[in-house]
Structure 1
Amino acid sequence: MRYQLLKPLSAALIAAGLTLAAADITAQTASVGAAVTPAIAGVVAAGTAIELIKEGFNGTEGPLVLQDGSFIFTETTANRITRIAPDGSISTFLDNSNGSNGLGFGANGDLYAVQVLKPRVGIVYPAEHARTLADGFEGKPFGRPNDLVVDRKGGVYFTDSGAPPRPAGSPAPAEPPRDVAKPAVYYITPAGQLQRLAADIERPNGIQLSPDEKVLYVANTAGEYVLAYDIQADGSIGPRRNFAKLAGWRQTETGSSSGADGLAVDASGRLYVASTAGIQVFSSKGEALGIIALPKAPQNLAFAGPGKKTLYVVGRGSAYKIALQAEGYGGRAK
């Protein structure tokens with residue numbers, strides 16, 4: 001059965017929970033110059049337009065589909081969550097979001113978010129359900145919670161990227177940096193217990209489950225590979241393995257980087273990775289299928305629209321959409 005999103009919210013959410021931004025601005029959707037896709041078998045036809053929805057957003061992350069086919073995403077630095085409707089109109093879904101970054105829905109329609117202003121993981125919508133689930137580990141606050149995915153049991157997998165790296169040659173901060181938890185992958189069990197699953201990843205970032213929820217994928221921004229873990233019955237994970245080799249891995253002033261960021265899966269189990277090289281597509285076995293280059297490096301992505309056959313991509317202040325042949329996985333909002 002396909003997962004039905006936001007049943008308890010539905011019309012009431014649309015009527016009361018959405019504040020129209022600037023008199024219901026309509027996005028000016030247009031092809032971005034000559035930006036088109038290559039052919040990727042079963043995924044996208046050659047020459048498909050990469051359409052710019054709008055640019056000028058502040059800190060684009062965390063896209064997620066709503067039941068009506070629209071999608072929401074976080075403007076982390078603007079401290080809000082924004083909605084783009086199927087007709088292109090733009091509205092504010094939630095103000096004062098505590099710097100929400102990655103998003104996910106629970107089975108009852110609660111909206112979960114990793115938050116960076118006061119680092120924590122919790123429910124941010126609806127207001128009557130809002131609460132903090134975790135804000136640190138073993139007495140240390142999280143550094144920068146980055147992304148999450150909610151499993152069908154009600155557990156939450158999330159990443160904490162740790163304290164942001166300081167660029168080489170930049171002046172030392174006036175105050176010593178906070179003593180924060182080291183970068184890690186965590187799991188909040190359905191009973192609310194916080195467990196650290198992996199603490200050996202340089203910069204854990206995007207996180208996603210396979211459609212059957214037997215495999216957990218983690219993007220390591222500093223690494224050359226997307227990592228994969230087999231999931232045990234209790235939600236814990238087995239040993240890490242290199243799942244997919246990323247194009248564009250290089251040395252930077254703050255260390256090595258592939259720019260690997262948000263992740264999404266389609267109904268066939270293919271994995272889509274936002275990175276500095278573009279949207280990298282891999283088979284369920286980790287085979288590289290192709291790369292969709294965008295005008296600006298993508299940060300995160302999600303399937304939405306009729307049949308979940310439109311890929312929405314956000315990054316560097318811009319939002320795009322691409323019509324695909326592939327269909328997004330219907331068992332989760334992302």
Structure 2
Amino acid sequence: MRRIIAFFLTVLVAAGLGLGAGYVVLRGEEAVPVKAAPATVTVETGSVGRSLSFGASVDVDSTTLATNVLPGVVTFVAEDQVFSAGQTLYEVGGLPVGVVDGDVPFYRDLSRGMTGADVKQLNAYLNALGYPGAVDSDFGPIAEKNVRQWQKDTGQPVTGTVQLGQLVASPSLPAELTFDRKVLKKGALLAGGEVVVSAPAGTARVFLVLNESQQALLPAEAQVRLTNGEHEWSGVVGETRKNEESFTYEVEIQGVGGGTVCDDDCEGLTPGSELQAIIEIVPQVSGPLVPRSAIMTDALGATYVVDAAGERHDVVVLGASQGVAVVDGIDVGSEIRVFGEGD
């Protein structure tokens with residue numbers, strides 16, 4: 001921007017000098033008109049382009065993975081987005097709630113003498129934490145010993161029994177899990193029955209919510225760069241829908257070539273994510289920079305500039321913004337006429 005402002009000042013000074021040379025006054029005689037020298041400017045290297053920045057929202061269809069059954073005060077909530085088997089999701093009253101690789105929901109307390117698929121998932125969970133023993137369907141003496149040691153290591157009451165609500169089964173791990181952070185937050189009091197953990201059941205949908213004047217600025221299929229911390233995705237402006245109740249517009253951001261913004265690398269695209277969308281209104285180009293006033297158009301529609309000596313140079317406009325243009329056809333360092341007039 002400073003380069004463009006300096007460029008304009010050069011143009012204005014040059015124009016002022018040219019106009020100021022219009023007359024010569026001789027002593028004792030009438031003013032004699034003198035042909036003014038055309039105002040000129042030196043062609044410099046520069047860039048033009050324009051972009052807009054908006055906050056973007058993410059929506060993903062999800063399925064409930066866990067309903068809390070532990071009453072008490074939340075003492076810990078994990079900040080992770082992607083979880084592996086054995087990780088703690090949250091704690092209530094110091095009791096950890098861990099995620100287990102499996103598709104059988106936990107529905108009972110687990111203690112010595114029990115058998116079943118849920119017991120096998122418990123043994124797999126303990127194994128993932130580094131406790132020895134077979135990953136089988138029996139809650140035998142080794143499993144009880146492991147549970148007691150796990151409880152001791154994590155500061156729980158050592159009972160040998162795993163309470164219902166301390167384990168959450170997820171059918172595919174590692175997985176991107178989301179919390180209802182309006183409910184599940186440190187210090188919150190839970191009564192039991194709250195839906196607190198969900199898993200995505202579809203692809204992420206990214207969109208902008210804009211007013212009418214903002215939406216009118218967006219060219220169809222304009223390039224979009226989405227960022228969330230270190231994560232970055234590319235997309236294009238897609239379909240626009242008007243909300244008749246709020247008088248706002250919902251603008252879809254699609255993947256380049258159609259489809260979704262992300263295929264496999266979707267970490268960071270979760271509901272509640274703080275995304276920044278940079279939209280190219282005028283794609284940035286670089287090259288010889290000239291005032292738009294210097295560009296002439298002939299009867300055939302060809303564009304050209306005129307150098308200081310009055311010679312024509314055909315140019316192609318590559319991009320223009322804020323009164324200047326990047327062109328192809330004139331060398332950097334050339335002197336051209338600001339207003340393109342010929343001799």
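Each value in this text was obtained by applying a stated rule to the coordinates, not by laboratory testing. Since the model is a prediction, treat every value here as computed from it, not as a measurement. Cβ atoms are built from the backbone, for glycine too; each structure is taken alone.
Out of 1, 2, which structure matches 8.7 when mean projected area of the Cα convex hull in nm², for residues 121-224 alone is calculated?
Numbers: 1: 8.7; 2: 11.7.
Of the options listed, only 1 reproduces it.
Given 6.1 as the derived value for distance in nm of label points 7 Å out along Cα→Cβ at positions 113 and 257, which of the supplied structures 1, 2 does it correspond to?
Details: 1: 2.5; 2: 6.1.
Structure of origin is 2.
Starting from the value 34.3, 125: which structure in 1, 2 was Rg and Dmax of the Cα atoms in Å calculated from? Provide the component values of the computation, followed by the final result.
On the way: 1: 18.6, 55; 2: 34.3, 125.
The read-out comes from structure 2.
3.6 is what came out when distance in nm of label points 7 Å out along Cα→Cβ at positions 185 and 281 was calculated for one structure; which of 1, 2 is it?
2
If helix-only ellipticity at 222 nm (-39500 (n - 2.57) for each DSSP H run of 4 or more, over all residues; to 500) is calculated from each of 1, 2, which structure is the one that comes out at -500? The partial results should precede the final answer.
Values: 1: -500; 2: -4500.
Traced to structure 1.
I have 16 for relative contact order in percent (Cα under 8 Å, 6 or more apart), calculated from one of the structures 1, 2. Which structure is it?
Numbers: 1: 16; 2: 23.
Source structure for this number: 1.
When distance in nm of label points 7 Å out along Cα→Cβ at positions 105 and 265 is calculated for each of the structures 1, 2, which structure yields the highest value? If you can, show how the numbers build up before the last one.
On the way: 1: 1.8; 2: 3.7.
Comparing 1, 2, the top value of distance in nm of label points 7 Å out along Cα→Cβ at positions 105 and 265 belongs to 2.
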